[in-house]
Structure 1
Amino acid sequence: MSTTKNYHWRIAGFYFFYYAFVGMFAPYWSLYLKSLHFSATEIGVLMSMQPVMRLIAPNVWGWLADHTGKRREVVVAAASLSVLFYLGVFATTSFWGLMLVLVLMNFFWSASMPLVEATTLSWLGKNTAHYGRIRSWGSVGFIVSVVGLGYAFDYIAIGWLLWAGLVCEVGILLFARQIPPTEVLAHHTDSQPIRQIVLQPRVLALFGACFLMSVAHGPYYTFYSIYLVEHGYAKSAVGGLWALGVICEIGVFFLMPWLVRRFGFVRILVFSLACAVLRFLLIGWAVDWLVLLLFAQVLHAATFGAYHAASVGLVHEFFQGRHQSKGQALFGSVTYGAGGMLGYLASGPIWERFGASALYSFSSAMALAGLLLMAWKLRGMAERPAAVA
């Protein structure tokens, strides 16, 4: 029992610092880039380096982990190199210099999470619906980072952001060394090429819908903070709004075992996509109405919390045995990688040419397309209850 508890906090610690880094990067990195006088298009390009690397890197590291059977060692190596290349942010403020640093750092930073997701779900065994309770520590890390930095930047220069990122990177490395080694269990699909699993209609539908959901979130992660500041919100208020969404996300993570038993992963995903359609319309057209903006952030519980737990759970069901790490890596590459990249890159031109309302209407339309795809292709799976221990 003590060993189980120890590994629980070790995995939780990794999630804490990994998402504390996200809480530093997603809301405030664009503000740091704006302080360097980059244009909206340049900011969009630099912010897109993270999803670009999430498109490429996880597949390389996922293959290596499954081929060698040494997930933990691969995670430690990736975390070590991520810290090393992150140090480059202290050495340059040029566009091309920062692009090089972000490419190298994110190539290794983005490698860790799909492997840790596979490790966590393997360690949980039949209790995969309890994944959200461990993952909730990542949300806690995000809140600590986003709220603390939000208040801090009302009093100190945005350049201190770089040091906060370094603390998070070192924390990731320390806990990467503590995650449990997990055995890859044999499965009858081990002899199949992974493309045979990927080309199943249900898998293609899941990847397609989640790709569109990531496209929808690109403008949120790129310009939401700038958008709020330009409408008169203090940086502390910006941090508070980000944190509200993640607090609600934590609540959903703890409810996931009951939600999965009651509704199943597919219905949860369909509902999450429907909430995203509404949420992005509210952000785009009701920014001056604080009550509606608060409600939009509450919907983050569905559009990220429930969505993420359900999608990762389905990927774990679809990819078994020696395909688990590759499956999670491929999912991350196609959705958070390719989808996020498209969302980030489209954000700058749409923001500059048509404005914020049109940009978040675009997000809503992408979520609607994902909703229609899920409802069309995966409706049959909704009748099958998910296995919950």
Structure 2
Amino acid sequence: MATSFLTTGENNSISKDALHGNTIFMPTMLANRPTIPEQFLWPKSDTAPATGILDAPVIDLQLALTGNASTVKEQADALCSACKTHGFFLVVNHRIDPQILNEALERAEEIFVMPLETKLKIMQKKGSMWGYSGAHSERFSAKLPWKECLSFKSDGSVVEHLGSSLGKEFEPVGLMYEKYSEAMKNLTLSIMELLGLSLGIGKDYYRDFFQDCDHITRCNYYPPCPQPELTQGTGPHSDPVALTILHQQDKEEGLEVFTGGKWLSLPPVPGALVVNIGDTFMAMTNDIYKSCVHRAVVNQHSSRESIAFFVCPQRNKVIRAHDSLIGPNGKRLYPDFTWSQLEAFTQKSCRADDKTIKNFAQHLSESSSAE
């Protein structure tokens, strides 16, 4: 798949979509251009190259949950060490059918190569979590990411939405993504069991809390870029959600994590899914487990696809750290909040970063004091 922009008028790379008023990033002409548009330029501080490989454990989920006491402890300890340091780990033996994983990536690629006018029928509107986005131009006008994405909310409407917007022939694609989301939700509950064990509060606590969780599935496509050292596929950010489960192609590296004052690469491991702690779960552990800044980089010669599954608490459940995690001083670092409050705050903020959850906590405290 090649890449370019919608080209009209004097500006040969950027234009406004007549239907939505957005800058449109479309996949064809930029592959042959020597430079990228300024809207995609990022500061040098954000584009510094990775200097090594992240030490992220590969957790055997089957052993972790069904092995003997010694094996379970070994897996839980490895998970705990990683989550206290940077919050990233990989899981294998996760029991998700490889055919579901492969088909999800294949169907995403088919959607991203559709004509622009077709993709615009499902274009994401400002403030929405549903639909197609080219370079997140519905939210930003500078530091645009070099990517396209398609997001689905967990409201059971994927089949209906794709069918009504693109035609009934796309309903099987929607059904496949609903099956994918259900498989990822089941995996989430298993991971929550292990997280509870690793923190010493038992396997049922987080599993029960997230039994009715919300989730967002996002397919990402990163086209080749003429100047990959100047831009980002996904800029440096932290995830405001509880957990992210990333399914990525085995062929290309792209995920990088900022920890210890430097960028480190996390290469794909065949058959493994990448999991990272988000801001919400960090708050639930009273900052014992870390939500680290990470990014996706692009390259000049090949495309890359991934699917991120974002796990969120049920919207109106009260989020607070377990009593056993608040330390001897009995202090919780965050006031009680709900996911609906944090989600609304992130939509008003410019970008999610390592300060988002702290700024949100301050916002809650100030709002409470003002009442």
Structure 3
Amino acid sequence: MAMETRKYENGMMVFDTCFLKQKEMASEFVWPSDYLTETANEDLNEPLIDLNDFAKGDKEAMARACELVKKACMKHGFFQVTNHGIDPLLIQAAYDEMNPIFGLPVDVKLKAKRQRCSLQGYSGGHANRFSTNLQWKEAYDFEYSNQGSDSHIVEHFKSAFGDKLDKHTGEVYQRYCDAMKGLSEVIMEVLAMSLGLGRLYFKEYFKNGGGIMKCNFYPRCEFSNLTLGTGPHSDPIGVTILHQDQVGGLEVSIDNKWFAVTPRPEAFVINIGDTFEALTNGKYKSCLHRALVNREKERRSLVYFIIPSKDKTVKPPEELLGEKEAREYPDFKWPDLITFTQYHYRPDRPDTHTLRNFVQWLLSSKSNND
């Protein structure tokens, strides 16, 4: 790529569709070979959980499902759910509304750029934060609060883009996040039951928390073997609810091998985040995962992150700890973990464990403040 075709803002590269038309990959997007390890050519074979069994109160089916969830979460933290009650037309509408967002001119999108201290805004390749190992994607994030007005997401889009987007975009995502909040409560019940806790334990714990919605757009890439759509990472949040389109590309790392998560249009992918791993004292795993890009097709995904309220202490319930079981992680507040991941950390190896690095930073910070 010739230098004159690159776009910069304040010295940082801007992700632009002009990259798609070049005959070589910009060096900023080329990842080291140890991050690009090929897949094991195997599916993860994560369990598929029918939530209708829980709605009907079928105790035997619920017990079997909880055992499957427990086994999966103790190994890699991923499962999928069907019969979740989310209208397929709403899911499609949420995908469709990505077009107006990512189809805006680059200069307009950059006016809504995600700031480092914020969990909301536009990001292209993470070029606003990094200068190497840039990700081959565009993303837009915004916060959801069930404590605010019924139109706060509509108001967010109006504030971010003015009249550049139709009001319909915000209305669709308001409805989608409302639906995700309802689904998240069911997921929390399933997780609590799988751990042998009271069915409402995690539902109550996350009750006053909110969510973060992320829309991901991965353009096709001529040099898909040189880059990644999303690099290896674990999610710092509680639990993730993901819907991916049929292109595929989500992979999970187990024992240093990458396994594909099969796209299912009728299902949502559920995965455990770092915060939830700490809540279970390490019993449920927040595993590394990544997203590949495709040479022939663009890929999209809808991601809803479940987060606790900022004043909640992250600690496992006493009934989950054995009599002589040592604590794997100290108590912390969720904003501390976000501060660490946003300001002090980027995985420098494809097998890095975020939570352990966070604990070292947290203890060091406390020691320095004493």
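Using the calculated result 51, 44, 33 for Cα extents along the principal axes in Å, for residues 71-294 alone, pick out the matching structure from 1, 2, 3.
On the way: 1: 57, 41, 30; 2: 52, 38, 32; 3: 51, 44, 33.
The read-out comes from structure 3.
On mean count of other Cβ atoms within 10 Å over residues 55-62, which of the structures labelled 1, 2, 3 is highest? Walk me through the numbers on the way to the answer.
On the way: 1: 22.2; 2: 18.2; 3: 12.4.
Result for mean count of other Cβ atoms within 10 Å over residues 55-62 over 1, 2, 3: largest is 1.
Readers should treat all values here as calculations from the given coordinates under stated rules, not as data from a laboratory. Keep in mind that what you see is a predicted model, and the values were worked out from it rather than measured. Cβ atoms are built from the backbone, for glycine too; each structure is taken alone.
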